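Pasting the structures in now, so scroll down.
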Structure I
Amino acid sequence: MAEQRCRKRAPVKTVVEHLENLIRIPSVSSTSNRPVVEYAHQVLQEAHWNTRSMTHVDAAGVEKINLISAPHGQDLEETGVDLAFVCHTDTVPHAADWTNALDPFVLDGLLYGCGACDVKGFLACLLTAISESNSGELQRGLRLVLTADVGIGCLGAKRLIDADSIKARRIVIGEPTSLHPARAGKGYCLAEVIILGEEAHSAHPLQ
């Protein structure tokens, strides 16, 4: 009977297969990320991981989804975790003349397509590793976090933080770093500066 069950089990997809499937899903930030999240959810469900999704509507009226997932037997309501793998699910718009942006192909050992590097390649690796692992043997306090709207201001991640949905001691973010681990990534800060005084020129400061 066990042998029959093994024969019926669907084969685990490779990283390349997952990446090709993910690239074929349109996922620019102006559209809903639901198709990408649903793809990941299916893989996670087959691997016996639990998931919790948080849905909201953006300023343009488009549905967006954040998803938190944990190995079977771990409590998703427990926000304080030891390690989280964080991956965004949207891409920036591709050039209009890139006609095969959503039609991935391999050339000289490299796979090309919109989001292949930033950051569907990371998601493909995560899904493959999860599928090949025994969820019951993974460490406690492990999470996979998928976010929306990184390309337009990290809005999905901000919602997770504002809602205290997860507080991880350690985070691995799959942004491209040419395969060299980095302790921090680029960011940005917005500020408003107000200067009080009178207009003057340095050549004639008294005028």
Structure II
Amino acid sequence: MNLVPDERPWLEAYQILVETIAPRPIAWISTLGPNGEPNLAPFSFFMPVTARPMTLAFAPLRRARTPEHKKDTLRNLETSGEFVVNVVTRRHVDHARRSGRGLGDAGDEFALAGVTPAPSIDVRPPRIAESPVAFECVTHRIVDLGEEAGGGHLVVGRVVRLHIDDTLLDSEGHIVRGRLQPVGMIGANDFLGLQGLVELVRPE
């Protein structure tokens, strides 16, 4: 079989992406809204980009064409230019899933996820205290990749400070993956960690 992506419904194209590009690391991103309200959301279209300057990129997708369907994370970045990427571990998979429900301005998404905000140093958005690795970032560039449903934006951020839990490090200062227990996504509902698959039902 071969196909032209633009000739297929966007959800079909999305399904092909998430089922063939896997596992995908998860960026658990915290931002602040225009009135200082904390926002928290997971994104699996995420990657490291460069080491010097250290940059990360993630892509908030658009699920509908209308402007009001722009994700809160993206709106916040367009205003403040600051965010924190928190690493999702096996211990926090369900917490990250819960934060994907979203509350908008109606409540505390850290409380919804069951995690604790901790002060950052160089940016205003808080990091997640329970996450053993957090990257404080400032926005380098936002690239518009289409207004249609299934389109979205590529956000490239420059890391200005990195938090690493000391318990993850060996005697030479290297991260021990078995202590970190990172997870990635397989498909839409499955998470893959060092100890195998974890399936969680995506919230409506």
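Taking 0.95 as the value of FRET efficiency 1/(1 + (r/R0)^6) of positions 13 and 173 (r between Cβ atoms, R0 = 41 Å, to 0.05) derived from one of the structures shown (I, II), identify that structure. Derived from I, not from the others. When distance in nm of label points 7 Å out along Cα→Cβ at positions 157 and 181 is computed across structures I, II, the figure 1.9 traces back to I. To which of I, II does the computed value 26, 21, 17 (semi-axes √(5λ) of the Cα gyration tensor in Å) belong? Answer for the origin of the read-out: II. Looking at mean count of other Cβ atoms within 10 Å over residues 53-60 over structures I, II, structure II comes out largest. Of the structures labelled I, II, one was used to calculate distance in nm of label points 7 Å out along Cα→Cβ at positions 117 and 165, giving 2.2. Name it. Computed on structure II. As an exercise: helix-only ellipticity at 222 nm (-39500 (n - 2.57) for each DSSP H run of 4 or more, over all residues; to 500), calculated from one structure in I, II, equals -4500. Which structure is it? Only structure II yields this read-out. Suppose distance in nm of label points 7 Å out along Cα→Cβ at positions 21 and 141 works out to 1.7; of I, II, which structure was it derived from? The correct label is II.
Bear in mind that the values in this text are calculations on the coordinates, not laboratory data. Given the structure is predicted, the values throughout are model-derived calculations rather than measurements. Cβ atoms are built from the backbone, for glycine too; each structure is taken alone.
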